[in-house]
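These notes open a run of structures that come right after.
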Structure 1
Amino acid sequence: MESLLGASVSVFVGVTLILFGGTAWLTGQALAGTWRPAWQGFIYAPLLAAVDRFFIFALFEGELLSLPPYLLHVVVLLAVMLLAYRLTRARKMVSQYPWLYERAGPFNWRHSRQPKSPMEPPAEEELPPYR
């Protein structure tokens with residue numbers, strides 16, 4: 001297990017998941033909060049993982065230049081980053097455009113079913129059937 005993680009499990013949890021996972025979470029929130037595209041996370045995650053691997057090497061005598069642990073750290077940090085990105089983007093879309101969108105779960109939004117304005121008539125599918 002340590003050969004895949006590049007260090008002990010406790011170091012992986014402490015440094016990668018808690019310290020750099022928090023950094024990846026804030027990076028995902030920053031990307032979504034400034035309306036940047038999600039693909040930029042694919043640039044930031046390898047950079048964060050490289051710094052993560054260096055911290056593990058410098059502080060806990062882990063392996064520095066080993067590809068499998070590095071790729072695992074990239075995947076974990078990218079997953080955290082994209083999770084934060086999607087949660088923040090969904091929250092921001094609903095709060096920024098409440099007349100257009102409503103929440104459809106923690107990760108999604110949908111077009112609002114309410115009329116756009118009080119003066120606008122409801123859509124045909126919202127009208128009761130004629131008797």
Structure 2
Amino acid sequence: MRNDGRQAPALWILIASLSGITAILAGTLAAHLLAAEPHGAQLMSTGAHYAMVHALALLATALLGRGETKAAMLRAAGWLFTAGIILFSGSLYALALTGFRPVAWLTPFGGLAFLLGWAALGLQAWRRLRSDA
């Protein structure tokens with residue numbers, strides 16, 4: 001496999017598409033399967049919302065990474081957004097579907113990963129602004 005800078009953006013687009021599909025399915029489950037269970041529906045909807053927002057963040061990360069030679073912070077942002085989707089949204093999905101409360105301990109770690117992902121994205125932009133000046 002060649003490492004010419006195209007793999008990372010393609011990976012973020014792939015993960016974003018999977019996250020988007022999962023978010024739509026979760027929203028559908030919330031509206032139909034869990035309609036009689038308001039708490040479960042809310043958990044599923046919240047997970048879907050954050051997954052979709054961060055799928056879009058992954059798309060932005062991919063677009064910003066095209067042709068970028070110094071993209072360590074973009075790679076970090078992509079992995080952190082991915083971890084956040086898995087931990088935050090995934091734990092909410094699992095809690096809504098199973099009621100297994102210990103999985104809720106993962107949710108704050110997913111939130112932290114989201115925050116760090118946004119910080120990494122901002123740091124990449126800040127570095128880019130400084131190098132262009």
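Quick note: the coordinates plus some simple rules give every number you see, no bench work behind them. Bear in mind that the values here come from a model prediction, so they are computed numbers and not experimental data. Cβ atoms are built from the backbone, for glycine too; each structure is taken alone.
A few comments on the model shown:
- Read-out distance in nm of label points 7 Å out along Cα→Cβ at positions 8 and 48, computed value 2.5, structure in 1, 2: 1
- Winner on FRET efficiency 1/(1 + (r/R0)^6) of positions 72 and 112 (r between Cβ atoms, R0 = 35 Å, to 0.05) once structures 1, 2 are ranked, highest first: 2
- Among 1, 2, structure where helix-only ellipticity at 222 nm (-39500 (n - 2.57) for each DSSP H run of 4 or more, over all residues; to 500) as derived comes to -17000: 1
- At a computed 15.4 (Kirkwood radius over Cα pairs in Å), which of 1, 2: 2
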